[in-house]
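Multiple structures follow.
Throughout, read-outs are computed from the coordinates displayed, never taken from laboratory work. Since we're looking at a predicted model, the values are computed, not measured. Cβ atoms are built from the backbone, for glycine too; each structure is taken alone.
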Structure I
Amino acid sequence: MNQINGPIRIPVPAEFDFSVNLDYLSRSPDESLYRIRDGRLYKAIPAGSRAVFFEVDAEPGCLLLRPLDEEPWNDEIAQEVVAYTRDWFDLDNDLSAFYAMSSRDPILRDVVPRLYGLRNMGIPDLFEALCWGIIGQQINLAFAYTLKRRFVETFGRQVRRGDVDCWLFPEPRDIAELNVNDITELKMTTKKAEYLIGVARLIASGELGRAILLESDIRSAEKRLVAIRGIGPWTANYVLMRCLRYPAAFPIDDVGLHNAIKSVLQMEQKPTVARIKELAVGWQGWEAYTTFYLWRVLY
């Protein structure tokens with residue numbers, strides 16, 4: 001099996017701008033699952049039986065992945081890291097139709113050019129996506145990031161290479177064994193603690209998984225998610241959008257989405273859900289990307 005020490009080049013689509021995506025990833029000082037330094041991105045993920053650490057940089061037409069581990073990568077690990085990165089940056093999605101649609105849309109035509117090259121930055125791990133959706137329920141974004149950092153740095157694992165460190169998201173099997181008080185000590189509500197433990201147990205037992213949800217269409221996947229205690233339509237669609245990559249995922253009740261539309265259209269009041277449904281007729285098949293871009297404009 002080959003050993004890989006040098007950079008790995010991943011071709012990127014024409015509609016991609018590394019700096020725009022890096023700017024999105026820089027939005028919170030409380031982020032600990034990756035680091036950004038001097039225009040480069042650092043990330044650790046579990047691959048095979050170990051944690052691997054890598055740097056992401058860009059050159060024209062490519063992302064550059066550089067292994068930062070003392071132990072060389074083999075082909076299998078390299079493939080896992082490349083697959084993770086492609087998913088994280090949503091590189092396999094052709095956005096040409098989205099950009100064509102947005103150029104004709106009264107809401108998007110002035111929004112999208114400002115963010116050209118932005119991808120729907122994903123959360124490839126289902127447990128992480130569900131936890132992030134649960135933690136973020138009914139609180140502002142800044143506090144959600146604070147709670148996520150506490151959760152990660154209490155129950156996850158730190159990986160360090162030189163003077164750069166990242167954290168690995170907690171494993172479902174570890175969270176499944178906690179009691180509620182272990183999590184409420186982080187200043188989370190009792191209900192959120194119960195929801196996090198419940199989801200962890202479903203995933204640890206094999207009852208819930210990304211592959212299971214991707215076996216069905218979006219409505220069946222959404223129905224399966226909302227049947228889980230603590231997962232409502234907003235959280236389900238957040239996961240469908242950020243992790244499972246269903247392009248029609250649409251958290252239509254999201255307050256941030258409402259405020260973004262209000263701002264772009266210079267409305268005095270936030271739009272009703274009925275009004276948003278009217279506006280969204282032209283977004284069919286691109287609801288997830290439309291939401292992501294409008295969130296970015298707002299935040």
Structure II
Amino acid sequence: MRSVVVTGTSTGIGWGASKVLIGHGFRVFGSVRKQADADRLVAEFGARFVPLLFDVSDEAAVKAAAGEVRAALAGETLAGLVNNAGIAIAGPFLHLPIADFRRQMEINVIGVVIVTQAFAPLLGADRALKGERGRIVNISSVGGQVASPFVSPYNASKFAVEGLSEGLRRELLPFGIDVIVIAPGAVATPIWSKAEEVDITPYLNTPYAEPLKRLRAYMLALGESGLPPERIGEVVLQALTATRPKVRYRVTPNPLRDWMARKLPKRFIDRAVGRRLGLLPAR
């Protein structure tokens with residue numbers, strides 16, 4: 001039985017990836033932070049879902065979970081590691097508490113490093129294990145190449161994941177372990193619906209009060225029109241099983257808008273975003 005570790009499986013993309021992979025015969029070791037989520041997912045997915053209790057920023061807990069998986073594999077390799085767990089912190093850069101920015105990077109970037117270092121031996125970096133070499137799939141974002149105002153911490157973390165993935169892919173060539181990036185656009189996950197919970201009161205006396213309100217409404221709309229998590233799960237499956245996988249997959253509900261954001265001149269996009277959010281200076 002092929003086995004995959006997926007982080008952040010309680011909701012969203014991690015949940016969707018687990019559902020699709022289990023449906024195609026994989027055993028999923030899925031990380032959650034709460035026992036209640038572990039129990040719920042076991043009831044939903046059955047015996048092919050094995051919960052791992054850890055926060056990706058907790059190095060000791062992640063190492064302990066890797067030990068659990070090693071024991072369960074009984075000398076075989078892991079088929080894949082899907083680094084999905086993440087958060088999105090919003091706020092105007094000039095006023096954002098440093099602790100918030102640090103937490104964003106700790107979860108989305110350092111967490112990927114901690115988890116990858118712990119599980120890479122099971123993917124085949126430990127040459128004593130038997131079986132085919134596994135693959136690493138890092139969940140980035142369209143925001144890993146095109147940044148938006150007021151979510152610069154999130155964008156910075158995803159830009160970092162993109163660079164980390166490219167360097168790591170080349171470092172792992174001696175072991176035959178591939179590293180693949182999946183960059184989703186808007187997905188119908190709680191990360192978007194939580195935009196309504198963003199507290200903008202600390203910024204009401206700044207020039208950003210109205211633009212933040214507009215951004216929050218825009219993010220809520222994106223979540224409502226986003227792709228189902230299972231769609232990203234299908235791409236995860238492809239990345240893990242294709243004979244010649246791409247190094248990067250983009251999955252967006254509006255490919256034309258995504259293409260325009262990447263290809264049109266940056267200054268043009270600056271003005272378009274400025275007009276939409278009310279960020280352009282008064283004439």
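When Cα Rg over 2.2 N^0.38 Å, for residues 121-168 alone is calculated for each of structures I, II, structure II gives the greatest result. Quick check: 19.4, 69 is what I get for Rg and Dmax of the Cα atoms in Å, calculated from one of I, II. Which structure matches? Value 19.4, 69 for Rg and Dmax of the Cα atoms in Å corresponds to II out of I, II. In this comparison of I, II, the computed figure 2.2 for distance in nm of label points 7 Å out along Cα→Cβ at positions 185 and 233 is attributed to II.
Hey, Rg/Rh (Cα atoms, Kirkwood Rh), for residues 177-216 alone derived from one of I, II reads 1.12; which structure?
I
Supply the structure label, taken from I, II, corresponding to mean count of other Cβ atoms within 10 Å over residues 25-32 with the calculated value 14.8. That value comes from structure I.
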